[in-house]
Structure 1
C-alpha cells in the first residue's frame, strides 16, 4: 500500500519534494498546506492533491507522513506536533537554529518513537554515492583529506537570509553533513574564515557570503569547505577525497555532456543552474529511502542526530569566524547543554 504524504509549505523546496513524491514507487501525494492560497492551489493542481490546513492534516487518518518545507523557525514545533500525532516525518534542514532546541525536539521524537528523517539530499546524489562506495570498498585507502566546494549562482533574497540563520546554518550545513559522512570520524575542531565579498547589504543584515572552513578529527583527518553566494558560471558542486592509496573526485554536472573542439580550444555547455536541477535524482532517491524506512520500520539514512551534529558544526564555524580562533566542538556542546 502506498504511503500517503502531505507537504507543509508549497514554496520552492515544497515543489521539489512534490515532484519527488510523484515519481517514487510506493508514495502518493494526498494533501498540501500553505497559508498562501495561490501557492497551495498551484501545487495541489499540478499533482491532484487536496488543499488542507495543518490542523486537518494532523488529525487526518488518511495521511501517513508529512514533509516539512516551512520556514526554519517552525520546524521543531511541527516535528513535535506530528510526532505526537503518530505521523512519520521528513523535515528539511535544519531542525532549528538552536542546538538546545534541536535536542529538546529529538527527545520528543524518541519519546513518541516517531520516524524522523532530516533532508540532507547530497548524500543521495548518484555520483556522491558512487564516491562513498569506493571509499568504503577501500579503493583509496584510509581517508586523509576531503575538499568540498559549494558555490551558489547568486545570493537568496534578503528576507530569506534574515530567517535562515545565516550561511553556515543554511548553506554550509549541507557540507558539514557530507564531511561527517565521508571522513568516517566525528569532527573535533572547527576553524572558519568569513567575509562579505558579494553584496555589502548581506553584511549589514548580519551574515557573510564567502566562507572557508577547516574541520579536523581526533586522528588528524581534515576537510576543507569553500562556499560562496556567487558563482557567475553556474551551480558549482565538487568533491575530492585524498586517501593513503589514491584519490577520488566528483566534478560538476553540465547541461549536457557534449564537448566542442576547434582551433580556439574546447567548449563545454554551462553548468546546471541551481539545486533544483543539479540534485533532481538525489531528491527522488532521498524520498524513496524515507518511504523504505517507514514501510520497513528501519532507521532513516539521515537521522535527527545527523541534523543535530551538522548544526553543532555550523554553530562552531560561526563562533570561529566571529572570534577569530579555532573552536573545539566540545565547547558548543557544553555551552548549549549548560
Structure 2
C-alpha cells in the first residue's frame, strides 16, 4: 500500500540522481516498524480502506479529495478506517462525502499566500514539514510539475497514502524524513516551502541555509513562521514552554527574520502576510480530539499564551535564492 515506485521513476533528471540513489534506504528507515510501534496498526487501517473509484478529483478546493457514489455501508467503512488514523492535523479533506475536519484550517493559510508567491505552474516544489500533505496537493492543483513533501512523522505519511489511494497522482509524494535527509547543496527545486518549522529548530540560521541549498539559483523560498512585534534584532526565546509547546526555540520579529534571510544570502526578501492565529483556524474536532489552541491561550486574555507570552502570530515571507 505504501509504494513509491511510480514517484521514484519520475526522478530521472540528473539533478535528482544524488538523492534518487539513496531514497529507497531512507524511506525504509523512515517506515521502520521496529522503530515506530504504532505503524503496523496504521498500516492495517490503510490496507482496510475500501477499493473505490472516484468520479472527480478536487485539488483546487478547500477540501482536497474525491467525489463518488457510495452505499451507506461503504461510507461507514471508509469513515471508520480513516478515523483509525486519528489525529488528523492539517487539512481539510473530503473523500466520497466523508469530511475529514482536521485540527488546522490549512486552506486559510493557503488562501493567504497563494497570490503572493510565484506561479507554481511547471515548477518542482519541496514542502518541508508537510504533515499529511494538504498543501502539497494544493501546490499540485496550482500546476506544479512535481511536489515532494518531507515529514518524519510516520502517521502523517500513512494519512498521505490514504489520500493517494484515491487521488493516484505520483507527481505528489510525502516522504518519511526531515530536511536533514536531503543531500547537501542539491539545488534542484524551483520553490521551497517551510511552514511552521523554523521556531522548532535549535539553529534557525542553519535551517535557512539548508533551505537555500535545496533551491536552484533564482528559486523562491516561501517561509511561514511565528513572529513577534518588535524592532530589528529583537527575538523571543521562551523560558520553558510556549503555548504549551516544549520545542519552541526562537521567535524573531519580522525585521529580525528579514535580516537573517539576507545574512544567509537571500535576495528580494518580503513579508507578504501577518496573521494572529485564531481558535477558529486551529481547534479540536472529532478528527483531532486532543487539546488545541483554545487550551493554549490565557482564558482571560486571548492575546496571550497560557504562559504569558504574546499569542501565536504568523508571518509569511518570500525570498529569492542567489
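Every number here is computed from the coordinates shown, using simple stated rules; none is lab data. Predicted model, so just to flag it, every value in this text is computed and none were measured. Cβ atoms are built from the backbone, for glycine too; each structure is taken alone.
For distance in nm of label points 7 Å out along Cα→Cβ at positions 30 and 182, the highest value in the series 1, 2 is held by structure 1. For the read-out relative contact order in percent (Cα under 8 Å, 6 or more apart), a value of 16 was computed from one structure; give its label from 1, 2. The read-out was computed on structure 2.
Structures 1, 2 were compared on volume of the Cα convex hull per residue in Å³, and the highest value belongs to 1. Can you say which of 1, 2 returns 22.6 when mean count of other Cβ atoms within 10 Å over residues 6-13 is computed? Source structure: 1. Where does the value -8000 come from, among 1, 2, when helix-only ellipticity at 222 nm (-39500 (n - 2.57) for each DSSP H run of 4 or more, over all residues; to 500) is the thing being computed? The structure behind it is 2.
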